[in-house]
Structures are given as C-alpha cells and as structure tokens.
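Q: Okay, got some structures for you below.
What follows draws every value from the coordinates through simple rules; no lab data is involved. Keep in mind it's a predicted model, so treat the numbers as computed, not measured. Cβ atoms are built from the backbone, for glycine too; each structure is taken alone.
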Structure I
Amino acid sequence: MGDILEKMRGLQFYKLLRFKGGELIFDQGDPAFGVYYLLSGGVKLQRRTWGGQRQLLTLLQGQGYLLGMEALLGDHYDHATQSMGESQLLFIAREEFPHLPGIELLRAAARLAVSLERRLADTLGLGAEERLARLLLQRPNLPLQRQELAALAGLSLEHTCRLLRELERRGLIRRNGHTIEILDARRLERLL
C-alpha cells in the first residue's frame, strides 16, 4: 500500500478514504467525479434494475481494484459500490487524469469494462424480450446475423427467432436480410 501512496504524492487531487462496513462509497447515477483505488478491505458492486431490485454484480477483496471507471469517460456511475467491513480507498479526482501516465490506455480499458458491466447487468436483470429490445435500440440498423444477435442477447437462436417474429408481427421491427429496421422505437422502449 505504501508504494501506491508514494506514487500519488505528486498529485494534487487525491484523498485517502476510510469506510466502515455497509457504508456507501458511491451510488448508481451519481456524477462520476473520480476513480477509487481499493487499498484494503472489500467492496460489493450492486446495480438497481428498472424494477427497483438490487442486483449484486460482484464482490472485490484486497488491494488492486479500480472502481468507478465511468469517471474516465466523463459519465455517471453505473452501479453502487458499498464497503464490506473496514476498507481503505484512494480517491483520484477527474482533474488529475491528464497527469496520470497511460491515461489513454486506461480510458480504453474503462470503455470495455463499462460496456461489459452494462451487458452483464442487462443479462442478469432483464427478461428475454427486454434484452432483445434493448440490444435492438442500442444498435439500430447494425447488420448482425441471427446467431450474433442471439449471443449478444444471451439467448438461444430459436428463442431469438421467435421473439423477432413476434416483434415483427406487432409492427415494432421489420427484418430485411441481416438488418433489422426499427419501425416503432417508442413502443419498443416500453418493453424495457
């Protein structure tokens, strides 16, 4: 832990934070003002679903985890992070990002991590129709094979084809080869 703190001494906007068990470090939807580096203890990452349920994404224990990477993208936090027992974290404010070595690589890694976290939360918290609807809304007119669409939605090919036929029957989409045209985005959004 001393090595990390020593390297941070040159930065102006960092803070060593201590949390007791159960304390909220940041909440889903909060503005992402910086990242947190876990020095000791443990945290749990949770996400609220559209239905208001809490979904446990993962538990992290020990030094070496970077939390709140949405701040690297200038976004809001996509999940809540809560301390499990006594924990120490190093908060690095967004103002310091230009001074951090390798920041562009870190941003690229953050984009991937945030994207994967969102997909995981969708897969865990949404039903089949909702996952497919969200996927179609996020990737309009992107040419995808049915197998790729099924894999992205976490569904079997047969289930995906059945759902696509149903969405087309209801007039929400139109299939044309490998592309799917959204005819009624508003009604498709209501499925979420």
Structure II
Amino acid sequence: MSRMIGLIVGVPGVGKTTVLNAAKKYLNRNFEVINFGDILFEHLKKYYNLRNKDEIRKKVSYNIYYKAQIETCKTLYDKYKDKDILIDTHFLVKTKFGFLPGLSKEMAKYLKPNFIVVIIAEPHYILHRRLKDKTRQRDIELAHLIKLHQDLILNYSLNLAYDLHIPVIVIENQEGHIEKAGKELAEALNSL
C-alpha cells in the first residue's frame, strides 16, 4: 500500500478531532493524526508572542502567516514521509483580514493529499459547542454566519479537490451521534 495523506476540515467547533478519535478504532490503516495548527503555532512563536493557537488569526500579519503555512506544509511532508497521516486543519480561517485560505493550492502541492474530508454539522449545534468549550478562545458567530463559513469550506474543498483530482468525503457530525460519524468516516477511508 502506498502512503496516504488526508485533510480533515471543518469550521471551528464542528467536532473534527472528536470524529477522528471515534474513527481510529475502525480504520484499516494506522493513520497518525496531526493538527496543522499545532505545527503552525510552533513556527509562528518564533516571530510573535503567542500564548495559544487562537491568537494566530488575531495577531499575525498576512505575509508571516502565509510563510509559516508553507513552512508547516514542508515540515509535515518531510517529518511524516513514511507514514499515513490525517491532517486536522481549517481550509478557511476567519481573521482580521477576512477569510484566509488555511491551505492554498500551492501549499497542497507540498503536502500532496490523497483526499479531503469535510466534517459538517447543524450550525446551531456548532454554536452550542463553541459556547460550552471553555478551553478555547473562539469568536462568537451567529448560526447563519457559521452556515456561511461551512458552505464556503465545502465550496473551497470541492474546488481544491477538482484542481488536485482527489475525492471529497462529507461526514455529518450529528449531535449525540459521534460513533456513527466515526464509523462513516472509517468506512469511507477504508474504501480508498
């Protein structure tokens, strides 16, 4: 079997990490899950006094942010070159500049992903999860703005997949059905 690299995306609070954790026990491959933001944060700490990942979108200049994204992609590809990896990331990041690509076509050339998974959920559930999560410093958005962000991510995913000629898998993370979403994700990945 050849190496597999997958991108797992969705709006903040949709449950990407939770669904990934639920899927692990059903996967045929031994995917290592990597959080793109953790590696990006380590790169950006060199330039900014950042306390956490949530400060990236508020304090970092666009040029530095973009360069750090490229470095993160190179680091991930080189560091995990012999492993199957799932990269937990955001395709569109809401910043003070507006929405920025969390992963551009140029960055994808460094990573060479085999597939994209988009995790979606009802916007009011996402809002509720964000409000409950005291471990993060997330911006509060109204449900209709969360829906817009989610729709933009779906469109962006399809456009990038079209350019890279890779599949897009959409998994709905329904409230109270994490195990179901995890199984659906594993079944889809096992079929690739």
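Q: Taking Rg and Dmax of the Cα atoms in Å from the coordinates of each of I, II, which one would give 15.9, 44? Intermediate values should be presented prior to the final figure.
A: Numbers: I: 20.1, 62; II: 15.9, 44.
Of the structures listed, the value fits II.
Q: Just checking, which of I, II has the largest value of distance in nm of label points 7 Å out along Cα→Cβ at positions 45 and 181?
A: Details: I: 3.9; II: 2.9.
Comparing I, II by distance in nm of label points 7 Å out along Cα→Cβ at positions 45 and 181, the maximum is at I.
Q: Ok, one more. If relative contact order in percent (Cα under 8 Å, 6 or more apart) is computed to be 36, which of I, II is the source? Intermediate values should be presented prior to the final figure.
A: Details: I: 21; II: 36.
This value belongs to structure II.
Q: Moving on to the next point. Once distance in nm of label points 7 Å out along Cα→Cβ at positions 29 and 61 is calculated for every structure in I, II, which label goes with the largest value? Don't skip to the answer; put the middle values down first.
A: Details: I: 3.2; II: 3.9.
With respect to distance in nm of label points 7 Å out along Cα→Cβ at positions 29 and 61, the highest-scoring structure among I, II is II.
Q: Of structures I, II, which gives 80 when volume of the Cα convex hull per residue in Å³, for residues 21-68 alone is computed from the coordinates? Intermediate values should be presented prior to the final figure.
A: Details: I: 80; II: 99.
Structure I accounts for this read-out.
Q: Using the calculated result 1.1 for distance in nm of label points 7 Å out along Cα→Cβ at positions 53 and 173, pick out the matching structure from I, II.
A: Details: I: 2.4; II: 1.1.
Of the structures listed, the value fits II.
Q: Separate question: Supply the structure label, taken from I, II, corresponding to FRET efficiency 1/(1 + (r/R0)^6) of positions 109 and 157 (r between Cβ atoms, R0 = 35 Å, to 0.05) with the calculated value 1.00. Present the calculation step by step, with values, prior to reporting the outcome.
A: Values: I: 0.65; II: 1.00.
This figure was derived from II.
Q: For which of I, II does helix-only ellipticity at 222 nm (-39500 (n - 2.57) for each DSSP H run of 4 or more, over all residues; to 500), calculated from the coordinates, equal -14500? List each step's numbers first, then the result.
A: Working: I: -10500; II: -14500.
The structure behind it is II.
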